[in-house]
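J.: Each in structure tokens, the structures are laid out below.
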Structure 1
Amino acid sequence: MKKFLISLFCFTLLSNAFAQSEVVGEAPNDTIEVKQDLAKNAEYFSKGIEAKYNENYEVAIWNFEQALRFFKDDDASMYELSALYHKNNRYGEALSMIKQAANLKPDNKWYQIRLAKLYLQNSDYKAFIQIYDKLLEKDPENLEYLEDYIGALITYGEYDKLLEKLDTIEKLLGKNEQIFLQKIQVYSDQGKKDKVISELENLVEFMPDNTRYRAMLAEAYRKAKRDKDAYQQYLKIKELDPEDKYINVSLMDYYQSIGEIDKAFDEFVTAIKNKNLDFETKSQIYDFWFEKQNNSTNLEDVEKAGRAFLETYPDKSIGYYIIATVYYNKNEYNKAKEFYTQCLERETTNFATLYQLSLCNIELHDYQDLINTTDKAITLYPEQPLFYLFKGIGLFNIKDYEATVNVLEKGRKFSANKDLTADFDTYIGDTYNQLKNIEKSYEAYDRVLRSKPDNIYVLNNYAYYLSLDNKDLERALQMSEKTIKAEPKNATYLDTYAWVLYKLGRYEEAKKYMEKVFKYDKKPQGVNYEHLGDILFKLGDTKNAVKNWKKAKKAGGEVSEFLEQKIIEEKLYE
């Protein structure tokens, strides 16, 4: 059947070819040579068509070219070759070939359409428009022509001509949605805001139940500062479709613009619950809302938004994360941890959740869970230094100091932030001190002070450890003095300062600052009582010295190994 169709087509072509030869002045069609050439032309054309249908394009091109050898005005072969050249990226030849075909048969609309398309591809909008002008003269109601034609007119900037053509079509076909939209686009490109509004109003009147066009009109009103008109459109949209996916967002923005924040917030929460609005947009308006509110945001509003997400998306992590963060900011760390854990169950790789859960564990002193959480985090983010620091804190507090140093030293290598590196060195210094590796402890502290000379935590610890080591006491005093100037009521820093003075033999001064410790700290530790006892003993007040040593024993904590001996023998041992 396929071969019959091709042969039938070729027979028709052959007849046309004989007719064409007379028109273009070829040799009389009764000569044997002409008949043989036309037969060859038909044969090659037939083979070309068959090769094209079999997707053997190179063979098809060769056959069509051969067909043209035997009949140079074979417009059908030109048409086919144009398409095949174009397919093979031979654009110049494709254009040349279809031009020849169109010249031979100027009334063939398919030739004209292909020529116009190639002009359009070459951005020759003027040539394209000229061809389509003629096509539309013959077939003014052909909407298929209109789409590309309008696009070319817009690109070429022929706005007046385009509007004229649209008016003509509107008269022929009546009011048409696409014509309205094209006019709106043209007026918008021209910056004619009033015309845009007028056409949108006409479109809404034509299609009153279409909420999308009402939303476009409302947006145009907003841009024209006609907020009340926009508001009426929003209300109509809500009436027509209460669950329109964008209506709550639009109303939220409107209410915000006129300062009605409570109404805006209600629309914001409703938008989160609106099942027609996509999740990504809801996440964006959540960020937008709270960024815009800035310092005026209250935790109650954040929680309402979180509950709305939780109600609408119980299987997603966002609601749990928001509520967990509310509890965290309320210092309700147990509840925060509960929700962060549920968040992590739904999104196991979430960096922010792992970070916040780590902070909760630090606040709750749940150091074993801190280690477990940071182990997961380090597996997922092996080059993220923060989790190494958090794990180090956990290991330090369960007194696994060797493991602490290993984790902190590794994490420090990933830190590119000066402040974070200082935090690593601070904990490294404290840990080496616990391991009795005093020199490495001091090296770590020195690194911190080189980058952050006013780090009072390190200044205090460094000074205290120097005093215990009876080393560089004057330097220790200078460091400790900085801490009490920064925080004059901090009992820990006052105790260190008093103890450095004691080591320097300045007992009266030491007593004065030690008494301040008990003034500002209502729950002094055992070490504070022991230090006061040692100072009093040096001042010759043995009775009160022993009394304070006994208080130190009762309070417990980090007291010296000699405390019991001092109490029994009423003598100072160091």
Structure 2
Amino acid sequence: MNIFGLFEQRVADALGRLAEAGKIPSGLDASRVVVEPPRDPSHGDLATNAAMVLAKEARMNPRALADLIVADLRDDPRVANGEVAGPGFINLKLVPGALHEVLRAAVTDREGFGRSTQGGGAAVNVEYVSANPTGPMHVGHGRGAVFGDALASLLDFAGYRVTREYYINDAGAQVDVLARSAYLRYREALSEDIGAIPEGLYPGDYLKPVGEKLAREHGRELLGKPESEWLALVREASINGMMDMIREDLAALNIRHDVFFSERTLQQDDGGEVAKTIADLQERGLVYMGRLPPPKGQKDEDWEDREQLLFRATEFGDEVDRPLLKSDGSFTYFASDIAYHRSKFERGFASMIDVWGADHGGYVKRMQAAVKAVTGGKGDLDVKLCQLVRLLRGGEPVKMSKRAGDFVTLRDVVDEVGRDAVRFMMLFRKNDATLDFDLAKVVEQSKDNPVFYVQYAHARCASVFRQAREAFPDGDFSPQRLAETDLSLLQDEAEMDLIHRIAQFPRMVEAAAEAHEPHRVAFYLYDVASAFHSLWNKGKDLPQLRFVNQTDKDSTQARLALVHALKGVLSAGLAILGVTAPDEMR
């Protein structure tokens, strides 16, 4: 039950009646009308912008239109009072029974409460991580991995049909460097003294297992051969070894993709899909031979002072046109990326979401332009950039990892603080803001550690039911029985505040899914957990507010209904984030 969605329909009905009565024009576009919680809770339970967004089209003063809408809404038995504020905002105060009915719905439909049909089963492709297969994942990769995985879960919860995808960048020069680095480790595994790793190759110890496997499988047969004879074989083995390691790192965070898409497959058979994509753009007059002006004030690796094949990116919102071929005739990364997103569209994904690192910010407009071009305007690409992670321990920067050589690996962090702490804290800040991740603070058992505070709330909910079973051994605390209890016994201000927050869960899910912002779920969980802990502490001072009262079974039943609904919301929200919901904290 989504009380905000119900009242959006209620406002639409009011507008229809007012139009029928000739008080406002008919056919007003109500698509921008929303019903949401007021910014100040003292203003009521619900607020709507209906009069503000419709006044111009209706050719009416916003307050005059608001007065008409409020007059209609006051007739609703669920509305205790309606007021017009400021230039025309409408605030509604509901009768307590209306919120009690939302609570009853949350108890009855605990597994489904908050789930939405907003997505209507539409297919969405969420591509995330997509780290180059040249080494272990670092903490920055982890933020994108957690963000993308939580976003996919959120969209699924909101009714979309989601495919999780990983794009393997295995066609560039970096994989040849990887192969040469692995070949050194192969020689090392055969007891050669390889000395210091030459500059330009990957120095980390993580390639030793690849070299050892090559030695076991090929013995000394690759030694002494020219690079042209062993490069392809070693490259394949290296990519497979790195992807196995990356999959293991992701599994440690409980992240699994539906699709692993290889960039190399786009360039098979004389250019394959990349060549076809360029030919299609050429046929439509969207590529041409031309020269690019030098970049203004910044380095642009794509710029070359020569005549070259360019994509008309400026026709689709980009600042300059973009090259598709390098001076040696090979494809640019951008050309491959265009073909890749064309592939997504051809696989049925008009809606695409890419999760990238902060250093790719300058690439967003050109890629969105390309998607518009290759889909004929039918495809949509939303790019979410994840900013840097500053890794600290007690406020001090963490030293580099010995295994990786020049950065801290994601696996090291997961092994030290646990999956739940990593996942929750990676989402407890908006993706486009830099994140300070303190290894000491995320394992503290205090209110200052959000993941502990939220998980502790769930564990406390479970403990309430254990206490109730001890106090009332023959009591029936099933959801069916709790839904039948007299919820009007819940009247304390702190109880009503918690009910109100629970009622916001369905709307929060829809808003977060629409904005592609899973951090909203983490923020909401912390807020609702805080409200619950406050109510718990209030019960210490006021025994009549305790969740379990042996002398008052009726109030106990009502409060257990409240706790049951909260436990369901916490469990569902934590599941979206990929964090466990423990029944006990040790």
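Since every read-out is calculated from the coordinates, none of them should be taken as a lab result. Here the structure is a predicted model, which means the values were calculated and not measured. Cβ atoms are built from the backbone, for glycine too; each structure is taken alone.
J.: Any idea which of 1, 2 comes out highest on FRET efficiency 1/(1 + (r/R0)^6) of positions 215 and 415 (r between Cβ atoms, R0 = 25 Å, to 0.05)?
T.: Max of FRET efficiency 1/(1 + (r/R0)^6) of positions 215 and 415 (r between Cβ atoms, R0 = 25 Å, to 0.05): 2.
J.: Further, regarding this structure: Can you spot which of 1, 2 the value 0.00 was calculated from, given it is FRET efficiency 1/(1 + (r/R0)^6) of positions 319 and 511 (r between Cβ atoms, R0 = 30 Å, to 0.05)?
T.: 1
J.: Comparing 1, 2, where is relative contact order in percent (Cα under 8 Å, 6 or more apart) highest?
T.: 2
J.: So, one more: If you work out distance in nm of label points 7 Å out along Cα→Cβ at positions 311 and 479 for 1, 2, which one comes out largest?
T.: 1
J.: Output the label of whichever structure in 1, 2 has the greatest value of FRET efficiency 1/(1 + (r/R0)^6) of positions 79 and 367 (r between Cβ atoms, R0 = 41 Å, to 0.05).
T.: The maximum falls on structure 2.
J.: Looking at mean count of other Cβ atoms within 10 Å over residues 199-206, point out which structure of 1, 2 has the largest value.
T.: Top value of mean count of other Cβ atoms within 10 Å over residues 199-206 goes to structure 1.
J.: Still on this structure, please answer the following. Consider the structures 1, 2: one of them gives 0.90 for FRET efficiency 1/(1 + (r/R0)^6) of positions 87 and 111 (r between Cβ atoms, R0 = 25 Å, to 0.05) as calculated from the coordinates. Say which.
T.: Only one of 1, 2 returns 0.90 for FRET efficiency 1/(1 + (r/R0)^6) of positions 87 and 111 (r between Cβ atoms, R0 = 25 Å, to 0.05), namely 1.
J.: When helix-only ellipticity at 222 nm (-39500 (n - 2.57) for each DSSP H run of 4 or more, over all residues; to 500) is computed for each of 1, 2, which one produces -15500?
T.: Answer for the origin of the read-out: 2.
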